[in-house]
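Several structures are given next for inspection.
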Structure 1
Amino acid sequence: MQNDVEAVEALRSGYARLRAEMGKVIVGQDDVLEQLFIALFAGGHCILEGVPGLAKTLMISTLARCLDLRFNRIQFTPDLMPSDITGTEVIQEDKASGTRMFKFLPGPVFTNVLLADEINRTPPKTQAALLEAMQERHVTVGGERHDLPGVFFVLATQNPIEQEGTYPLPEAQQDRFLFKINVGYPPYDEELAIAERTTAGAAPEVARVFDGAAITGFQPVVRRVPAAPDVLHYALRLVRATRPEDESAPAIVRSMITWGAGPRAVQGLILAGKARAVIHGRSHVAVEDLSASAPAVLRHRLVLNYSAEAEGYSPDRMIEELIEYVDPHATGPGSNERFQKVLST
């Protein structure tokens, strides 16, 4: 246990150094950076959604440099094939014996940090090849299995504009991502700092804070962080409240949500809460860790209907109301009186 306590402190202090190094290049975006770190140490992957020009690529490549990890970028296009991602076999001749044999040439998926740029602009077959690699952590080509690196972190970007001719990820494939992170415009002061910094002088160098071995050592520590029963019940109640067919779901959920979040959301919420607790220097999970992580965990797992759109409800607004009214101290199935009274009106 002492080793875990020391690891928690090492991760907290390392996270502070990491934020400082990232701050040399990236101005602001504090919430986005925190969610990236949480996903990395929780062993999950992320979707980043934002308009062009918000430094998503720069953010991810800088993160890889700070962590001393190999970084690859794939620009997803309509003509991209699965073998362009996973790799392919080629015939090579052995000059000594004159025999020919197949040799596997790894694709760009064999890296530590992979930027899947505009993943919704490539056909489903190619999307599925990447998502299978994310889930299985290996690639099978020609009947032979090729394992991916121990640290494998996928960040898929989506452009919310210009949706014509795109291939939106199906809900089942979105569910494989731990977080969906919204990258918004910077406030005035931060945008001024960006303009000043990027138009004068060379880009600053960043120092290495962690490496791959340290990250793979921290990930099991995150999983061992204890979560009290009331915290686990809160995660379960919050996720189950998003399902229209569940008895605890209020009337507003039944009328505005077609599909709610599944069990993987409960797992993701707890893991994200553990990682958030650790990077903030705590050796236990609090309800606030779950509520802070809930929007990124749940927003891509809710399918809202036309009634929600007519009423001006977005997934984030729905999650915000559920966080406000789900009782963090209740345990067991069912819903509490305050929850039903407010959300059923």
Structure 2
Amino acid sequence: MPEKITNDIEGVEKLSHSIKQIKQEIGKVIIGQETIINDLLVSLLARGHCLLIGVPGLAKTLLIKTLAEVLDLKFNRIQFTPDLMPGDITGTEIIDEDIATKQRAFRFIKGPVFANIILADEINRTPPKTQAALLEAMQEHKVTAAGVTHKLEEPFFVLATQNPIEQEGTYPLPEAQLDRFMFNLWLDYPSFDEEIEIIKKTTSDYKPEVKKILGGEDLIYYQELIKRVPVADNVIQFAVNFVNSTRPTNGASEQFVKDWISWGAGPRASQYLILAAKTRAVIEGRFTPSIDDVKAFLIPVLRHRIIPNFSAEADGITSVEIINRLMKI
């Protein structure tokens, strides 16, 4: 537990204040992208992982590295390539010889996944076998090598990126693996004024000094605090009803859902909607989430969990358009 916090009410107030400080520190390095920064913090506090999609040059790596610095966490970046092997991520065993006794024994060398924040850059450029190695670590928070299990250090957060432009030579993540990501975030171009500010700072001798706001133990405490936040039944019912409405097999679903969707979102979507709503409420200094908190995360939670069918693609309908149409009902 962070110092000088005696109860959950005080913890909520402390976290709300700390998040404002974190955003200020990140703002020294990253211009704009407030929504993306907020969603990353929500995902981190809710113990989720993010899939970030954006064109090159939008400071994805710098953003995550800065976040790790502000939170005083260990950061590793893994560049995914077609020749990357699972052991290159998780680690491998080597034969170690004792100089004195000449005895040999296997020793496990930890891979880059043994950090608090992992940037999996262009995750769709590596074959499924290597993708699965990372996704297993994301789900289980542990790595198994030669029958021995090695636990990953908490907190553990993975941000995977994809380039939406180049699709040749890529290995798209299967839907079951996409479902393990809490959010699917689309990083947009900066505004004209933001880009002016970016150019001024990056082409000068400006060197921001980022302060460390929270440590790993603090973050773990706040993650547990968010789990204890109470949620009203009507908020849970709204989340579950909305997720149910995306399923074409549901008899009560709208006709356009049945016409355009092959598969709707599963129960994990409802879980993440509630966790995100609880986190948003705490960040804003409130002690319980509302339906509006759930609505704020419908697109990032459901974007990659709704599978449009051929008819939708032929009509130019995306999952986001379907979600927006459901929100208006």
Structure 3
Amino acid sequence: MITASASPPATKLNVDDVAALDRLRSVYGRLKQELGRVIIGQEETIERLTICLFARGHALLMGVPGLAKTLLVSKLAETVSLKFSRIQFTPDLMPMDITGTDILQETAAGRREFLFVPGPVFANIVLADEINRAPPKTQAAMLEAMQEHKVTVVGKTSQLAPPFFVLATQNPVEQEGTYPLPEAQLDRFMFLIELDYPNEEEEVAIARTTTGEPAPALAHVMTAAEIIDYQQLVRRVPVPDHIYRFAAKLVRKTRPKGDSAPAWLKPLVSWGAGPRAVQNLVLGAKSRAAISGSYMVRLEDVEAVAAPVLTHRLITTFAAQAEGIDAKQIVARLVKETIEEQVG
């Protein structure tokens, strides 16, 4: 959870920050261009992944097999010169399989001592493939890494080097042998990014590009140090007071037991979003404004990130499911109504 700052947020960028934002917009353009050499379509997905990266958030990718989720994440790591690690989650995966463990080794002096061997979580971009297949104990170890940016093994704590970015995938079709992610862990994901099937033209292009020559090597457009600088820059993007209030009002409307919830929502939602959703709305809007070349957060930035921030944080009722109403539809209606109130 983000703690309150001792000083009020900046209301204006300095000259250096303005120049840095211009560079960030240019870097984002080159990033999209490089990824477009191997990834067909998925422009919205690329934008949302980039928003999470610069906002220091984690993302949950939801989509059926074959939509290039793994390829997209690995190529993203390649273009930004980051260490990439892929963990295939299975029911027998143990915490030490991802965090690492101590092994007994003999030193040059002939003595034996324990040496910590880091696991695959010690990377900059970690792809947690089918994260809901791992047992709760392993998910808890992953949760500590996501939230605290550290791991604890045999009572010893090790920090994870920044930037640290977890991209987890879930298959929405096959649910046998899975452990549904608890709400507390879902809340740690900044975005839920849903991938849909490509259109006909994109599917033809995919067939052309993937059945011929091997995929080209991508150019590096950023370093780890530059990403950290841009992450700090995103935090300095000014946010007008009415945007803060809009984000808070929107989230408060998702809570069926609160006074702010509209009457139509109460029978459809059993549990709404918490304060972390407000924080992620603001951070996501800051990051989107930054990569779009805006020097201040706009209402359209919050609107654009509302669905990926809120959808996985709403628990719908049986009545909603019976009527075929999902969280995405509820969020869309809430955003529309809240904007009408704001501008009216």
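What to note about this one:
- Origin of the derived value 4.5 (distance in nm of label points 7 Å out along Cα→Cβ at positions 82 and 218; candidates 1, 2, 3): 2
- When distance in nm of label points 7 Å out along Cα→Cβ at positions 98 and 186 is calculated for each of the structures 1, 2, 3, the largest result comes from 1.
Only the coordinates and a few stated rules stand behind these numbers; no lab work does. Keep in mind the model is a prediction, meaning the values are calculated, not measured. Cβ atoms are built from the backbone, for glycine too; each structure is taken alone.
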